[in-house]
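Chemist: Multiple structures follow.
Just so it is clear, none of the values below were taken in a lab; they were calculated from the coordinates. Every value quoted in this text rests on a predicted model; they were computed, and no experiment measured them. Cβ atoms are built from the backbone, for glycine too; each structure is taken alone.
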Structure P
Amino acid sequence: MTITNVKLPLNLNDLLRQRTVEGERIEYKAGWNPDAIIRTLCAFANDFENLGGGYVVIGQDCDASGQPVFPPVGLPDNQLDKIQRELLAHCQLIQPPYFPVLSIGVVEDRNLIVLQAPGGQTRPYKAPEAVTANKKTWRYYIRRYSSTVEAKGDTEQELLSLAAKVPFDDRFNQFARVDDLAKPLMQDFLQEVGSELVADAPGLSVEALARQMNVAGGPTESPWPKNVGLLFFNETPERFFPGVQIDVVWFPEGAGGDRFDEKIFKGPLARMTREALGYIQRNYLIETVIKHPDRAEATRIWNFPFAAIEEAVVNAVYHRSYEEREPIEVRISHEELVVVSYPGPDRSIKMEDLKAGRAVSRRYRNRRIGEFLKELDMTEGRSTGIPKILKEMAANGSPAPLFDTDDDRLSFVIRLPRHPMALASTPEVTPEVAPEVAPEAQKVVRALPTALSRQELQDALGLKDDEHFRKAYLLPALASGLIEMTLPDKPRSSKQRYRLTAAGRRWLALRPDGSSS
C-alpha cells in the first residue's frame, strides 16, 4: 500500500476559502507535526459520527478562532518528499494500517499538502500517542468538534461496538461491477462542484476516476463499486436497490378519497430528487396575492413554501435506508403536503425533541450520501433540516409543520399544513390564481412553440447582450415555473434546451390574445 499523489475531487481553494473554520471535518497544521497529524488521521478514519471522515491541510496556519490565515505559511520545496516518506512510514503504525489520499497544491505561491481521510472500512483504528517514541502506546482517537481527543470509557466502548459497521452507502457492492458506474455522470458531478479533477477525468479510466472520487475500491485485481457510487452515478440505481424512487401522489378528494394521480421519479439520486421537486413546484404550488385597501403593498403567500418542501424531500433522500424497498412518498392534498420515508429517525433522537423540531442526530445513517448532497449544495448536513422547515413555514405565515414517527421507528413523517388563507393547490391553474409574470418572462414563454436552445431563444427575441438576456428574461421565466430545462441536472450542457411546462402551456392557453391578465 502506498500514498498516491492525486488531485482531490474537491477544489483546493474551495476547501480553504469556503470551508473556512476548523471543525469536525477539517484541521489545519502550520507545519509537519507527525504525532498530532497521525492522531487526527486515526480520528477521521474512525469517523465516530459517520460524517465521512475529513481533511488535514499541512502548511496552512489559522488564527485563534480557527479561520485560515492568508497567505498560508506553506511548505519548502525541499521538504515535500521527506514529509511524504515519513507519512507513509507513520501511517503503517495505525492499527489496522490506514492511508489517506494525498494531494500537493499551491495557494498564493505557497506549497500545501492536503490529506483526504475518508471514514475507514475496518474501524476501529488506533494510533500511537507518539509515532517517534521507542516505546509506543496505542490509543483510540475520535473528533470532538475541532479537536482530536482520545476515546475513553463509554465513548471507547461505543467506538468498539462500531467494528465492521461501515454505513451501507460506503460499503462495496459485490453484486455490481466498476463498469456499472457511468463516467459521464461522474464528470458532470465534478463539473458542477467545480473540482480540479474535472480536467484530468477524460484521460482516466472509469476505475481510476472512481477510486479518486472514493466511489470504488478494493484490490487492483478485483475492484468493487461502492453503494454511494451506484446511487449517484448509475442511470438505473433501482436495479441494485429496489425502492430507490420518489412517488408523488395527488389526492384531489383528500387522502381518504377514491381518486388519486401518481407520478414516479427514478434515476441517479441527485437528478431524481431535483426532478421530483421541480414537478411539485410546477404543478402543486400556488401563490395567493392578497391586496389591502389601506396600503399599496400586497401580501403574497404560498399554499406550501417551496423551501420547506425542498428541505423535507432532501432530508428523506439523505436519511432513508437504502436497504429497505419502500420508496419515498410525497402525498399532496388541498389541505397538506406529507413526506414519508423509511425507516424512522435514530433512537438517539428523543421523541419529544423530534415533535418540537429540536432533533439532533448523534450519528448519520448515510455519511457518503450526505457528503455528495453537501457538495451539490442540496443540504448542509448539520441537523439543520428540521429547523429550516420550521423557519420557512413561519416565514410564509403557515401553521407549524408536524414531525412524527412510530414507537418502533419504522417510518418518519413530515406534515406541512396548507396556509389557511392560501388558495388550495390544484393541477388546474385558473385566471384568478395564475402567477404574475414579468413582461420579459412573458415574451420568453410566447417564444417557445417548441424546445429551443439558449441561443435560439435569444435570437427569437432579437436580443444581442447575453448577460442581459439571462438576467432579465431567462432567469425570471425559469423562476416563474412556466418554462423548464430539458436537462435540469446538467445546466451547462451543450444539449440544453428550454421548453414550456404544463403550467406554462395552461398560462398561454388562457391568454391566446397576447394579454398578460
Structure Q
Amino acid sequence: MNKITILWVDDEIDLLKPHILFLEKKGYKVVTSQSGQDALEEIRSTFFDIVFLDENMPGISGLETLNELKKYDASIPVVMITKSEEEYIMDEAIGSKIADYLIKPVNPNQILLSLKKSLDNSRLVSEKTTANYQQEFRKIAMDLSMVNSCEEWTELYKKLIYWELQLEEIEDSGMFEILESQKVEANAQFSKFVDKNYQDWFSDGNGPIMSHTLFRNKVQPELEGNKTLLVVIDNLRYDQWLAFEETLAVHYKKKLESSYYSILPTATQYARNAIFSGLMPADMEKRHPDWWKNDTDEGGKNLYEAEFLGAQLKRLGLDIKWDYHKISNLRQGKQLAQNFKSQKNNDLTVVVYNFVDMLSHSKTEMEVIKELAANDKAYRSLTLSWFKNSPLLDIIQSAQSLGMKLILTTDHGTINVKQPSKVIGDRDTSLNLRYKTGRSLTYNDKEVLATKNPQSIHLPNINLSSCFIFAKNDMFFAYPNNYNHYVSYYRNTYQHGGLSLEEMIVPFVVLEPK
C-alpha cells in the first residue's frame, strides 16, 4: 500500500522538523516547501494526498496559494495553519472549502488528528458505524419480538430508517443487507399487528392519530394565534422528509416532529380526502355523496378537498380566514410562489403539492426515472434534488418572510415492491397494485389483509358482495393474464395503497420561522 504523501508549506519549515519526524515515524511521507510559489510547482508535478498550508508567508500569501491550488485541483484537502485568530481569515479559508483550520503553535498530535479527520474519516466512521449497528442489531431483533403498540412501532420504524441512512453513508453492503432483512421482518410483524388491531382503532379510543383525526388533533391546536402554512406533499415517506430537512433548516426551526398513521387504503383518494374532511370514507360517502367518488365511479377522486376542508372547519367551529391551493405542475407552483404575499392575511393557507406522487408514478412509466430512482437511496436523492429546485421551497421562503408557522405532512408513503401476488377479479375490480376492491376476489390469504365487510373499517360498500384486500410487506398484485410481462414491468417500482411501515407511518412536522 502506498504511503500517504503530505505537502507541508511554511516559510519557517526548519522549525517544524520535530513534527515532520513524528509524522514520518507514523508512516507518512512529508514533502516540504517554503513558499506558495514553490508549493504550486510541486502540486503540478506530484500527487499529494493532503496539503498543510501556512497562511502568513512572504510573497504569495496562504490564502492566495489556497485559491490557486483549488483552481488546479479542487478535490485536494487543505489544512490551513496560521498564527492569526482574525475572523476574516477564518471566513476566507472556510469559504474556500478547507478540510481543517489550526492555530499556531500546533503540537504533533493536533496534526495527526487533523490528518485522521481529513483522510481516515470515512474509514473510522465506517468502522464505528458498523460496530454500533452490530450492537443495535441484537436490540432491534429483541424489540421486533416484543413491540405491541402503535407508539412502539413508530419508534422502531424510525430506528430502522436511522440505521439505513447511517449504513448507506459508509457503503458497507454486508451490513446493509442485514438491515434490509430486518426491515423485511419488521414489515412482516407490522402487518400481523395491523391485521390484528386495525378494526379496534376506530372503537376503543386507544388507536393512533390517523388521517381522519389528524386535522382535529394535530393541526387545529397549532392554529391558535398563528398564521399558518400547511403543506401536504403527496406520497412523502419519513426518510424522504429527513432527506430535505437540512435544506429547510435554513429558513425554519423545528418545533415538533412526530408521525401519524395513514388509513387503509394508503391511497390519495382515501387518505387525503380523510385528512381534509375529518371523516372516514364511509362517512364521506354518507354525508357528502356529491363530493365522494368510489373506485368504480368516473371522474377525479380528489376534486373536492377544499369543500371537504370547509365543511370540517365549520364542524369544528373554526371561524378563520383560509385558502386552499393544489399544485400539480411547475407552472402552478411558480404562479403561487410569485403571488404568495397575497396569502399574508390568511389564518391558514393550505398547499397540496403533488410532485413526489408524480415521481413515484414516473418511476413505473419512464425508463430514465427507473435509472435515477433505482433504490431507496437514489429515490431520496431525487426527492432532495427536486425540493432544492422547486417552487415549493420558494413558497416556504415567502411564508418565512411573512412570519408564518409551517406545518409539513403527507397523506401516505410508498414502498418499493418486489414480490408479485396473484389475484383474480372481475372487470370492475379496482386497478391499484397495493389494494383491490371488488366482488369475488381470489387471492393468497397469507399475502393480504382482507376485509369481507368494508363497513367494519369504515370503507364504502360499493355493492353487497364487495370486499377490500391490502397487499402486505413488499407485495404487489398481478393478474394471471400476461403475468410475466406484468411482473417484470412493475417489480422494483414505488407503489402505495397497501400495508407497510413505509406507507402507513408518515411524518407530521411543525416548524417556526427563523
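Chemist: Quick one: distance in nm of label points 7 Å out along Cα→Cβ at positions 219 and 443 came out at 2.9 when computed from one of P, Q, so which one is it?
Modeler: Working: P: 6.6; Q: 2.9.
Answer by label: Q.
Chemist: Have a look at P, Q and say which one yields 86, 59, 51 for Cα extents along the principal axes in Å, as calculated.
Modeler: Details: P: 86, 59, 51; Q: 92, 52, 41.
Comparing all candidates, it corresponds to P.
Chemist: In terms of relative contact order in percent (Cα under 8 Å, 6 or more apart), which of structures P, Q is highest?
Modeler: On the way: P: 12; Q: 16.
Across P, Q, relative contact order in percent (Cα under 8 Å, 6 or more apart) peaks for Q.
Chemist: I would also like to ask the following. To which of P, Q does the computed value 0.05 (FRET efficiency 1/(1 + (r/R0)^6) of positions 51 and 307 (r between Cβ atoms, R0 = 41 Å, to 0.05)) belong? List each step's numbers first, then the result.
Modeler: Details: P: 0.95; Q: 0.05.
Checking each candidate, the match is Q.
Chemist: To continue, here is another question. Given that helix-only ellipticity at 222 nm (-39500 (n - 2.57) for each DSSP H run of 4 or more, over all residues; to 500), derived from a single structure, equals -8000, which label among P, Q identifies that structure? Let's see the in-between values first.
Modeler: Values: P: -8000; Q: -13500.
Source structure for this number: P.
Chemist: One of P, Q was used to compute distance in nm of label points 7 Å out along Cα→Cβ at positions 43 and 107, and the answer was 3.1. Which one was it?
Modeler: Source structure for this number: Q.
Chemist: Let me ask another. Who wins on mean count of other Cβ atoms within 10 Å over residues 371-378 among P, Q, i.e. which is largest? Walk me through the numbers before you get to the answer.
Modeler: On the way: P: 19.6; Q: 15.8.
Checked P, Q; max of mean count of other Cβ atoms within 10 Å over residues 371-378 sits with P.
Chemist: Taking distance in nm of label points 7 Å out along Cα→Cβ at positions 291 and 315 as the criterion, which structure among P, Q has the greatest value?
Modeler: Between P, Q, the highest calculated value is found for P.
Chemist: The value 3.7 for distance in nm of label points 7 Å out along Cα→Cβ at positions 323 and 395 was derived from one model only; which of P, Q is it? Could you put the intermediate results ahead of the total?
Modeler: Working: P: 3.7; Q: 1.2.
It traces back to P.
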